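Values in this text are rule-based calculations from the coordinates and carry no lab data. The shown structure was predicted, so the numbers you read here are calculated from the model rather than taken from an experiment. Cβ atoms are built from the backbone, for glycine too; each structure is taken alone.
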Structure 1
Amino acid sequence: MFWYYFYNLTTMPGVMAHELSHAFFCVFSGVKIHKMKLFQMGSTVAGYVVHDEPQKFWQGFFITLGPLIINSALATFLFSLVVAPWARWQPWVVLWLAIAIGLHAIPSTGDAQSLFQLTNHRFWHNPLVIVAYPFVLVLYILNLLKRLKIDFIFVGLLYWLGRWYLKG
């Protein structure tokens, strides 16, 4: 129980960035937000954004994949800022924020379900939405693999991108 609360508290900035990513794409695409909770403890859902059903497929697609886009970019950018010397406290804070944000970059199972429902609902209006089914499958697989801590491997990839690729 201690580790559950410890993990939730230390990765709280990642949950907040995750939910703000959904909210950003809601605002960007003109989908009305009704309620938003950036973080909560002791619930099965760490945070949520309640919004209208998107009228267009692309709106729902980007709202769902928002955390993957924004959290990944933000974590990669923060990793690129991490510099030595480690004797000061600032690099540790930036590293912690990058890890916390990166750990919540993968959209949740609930996000995958909403994209799946939206794709099924829009299929008869526009058969080209079939391209979303592989994304839905990948999201379900990634969430299944989260039990094996694949999100830490993903953060390692973001670290490599930020530290070695962006630094050149």
Structure 2
Amino acid sequence: MTSAKEPKIQQTPLAGTPILFLRPDDSLSTGPKDQALVPVLRVSIRPAYLHDRLNGDPAVDAIDALALVDTGADYQFIDEDFAKRYGFLSDREILVQGPTHSSLHKAHPALFKLSDYPGYPTQAADFTSTPLRQNGRKYDLILGMRFLSHGTLTMDFSSMLFHFVLTGQSDK
């Protein structure tokens, strides 16, 4: 979940959404200020129907969450406790292959938006459950290359420009 110490987002001439940095004290920063920063996006997410993965119950409110921007991940991931707590259902499993082992994990259909991106379309995606918080992570989601490949990710440390712009078609 997002921290009470959130930075105020100023709209820049750049389209898209700013990449924020999660600090060790759970606060967010608009730029890297020390070595222990994690690039994240603020996301609004809710469960999708199992029978219609492009839609969900309109009576169910979206949940605010932080998502790691991870160019080393292929897919999207959701913390398994977060998925249980907010009623994300699953009707199939996905084989996740890591550098040392492979295992089956539940796939949860979800609808999500980037919270700091005005006019951002709703995306539909399967999020694979994994124990993020149990393993010391301070975010509930991971957005991997399957998502990031639909846009332009800029992380320019020399110019201090950090943002994501959607350039591809959304699923919904």
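12.6 is what came out when mean count of other Cβ atoms within 10 Å over residues 100-107 was calculated for one structure; which of 1, 2 is it? Attributed to the structure labelled 2.
One of 1, 2 was used to calculate distance in nm of label points 7 Å out along Cα→Cβ at positions 20 and 132, giving 2.7; which?
Only structure 1 yields this read-out.
Can you say which of 1, 2 returns -20500 when helix-only ellipticity at 222 nm (-39500 (n - 2.57) for each DSSP H run of 4 or more, over all residues; to 500) is computed?
On the way: 1: -20500; 2: -1000.
Attributed to the structure labelled 1.
Computing semi-axes √(5λ) of the Cα gyration tensor in Å gives 30, 18, 15 for which of 1, 2? Among 1, 2, the structure yielding 30, 18, 15 for semi-axes √(5λ) of the Cα gyration tensor in Å is 1.
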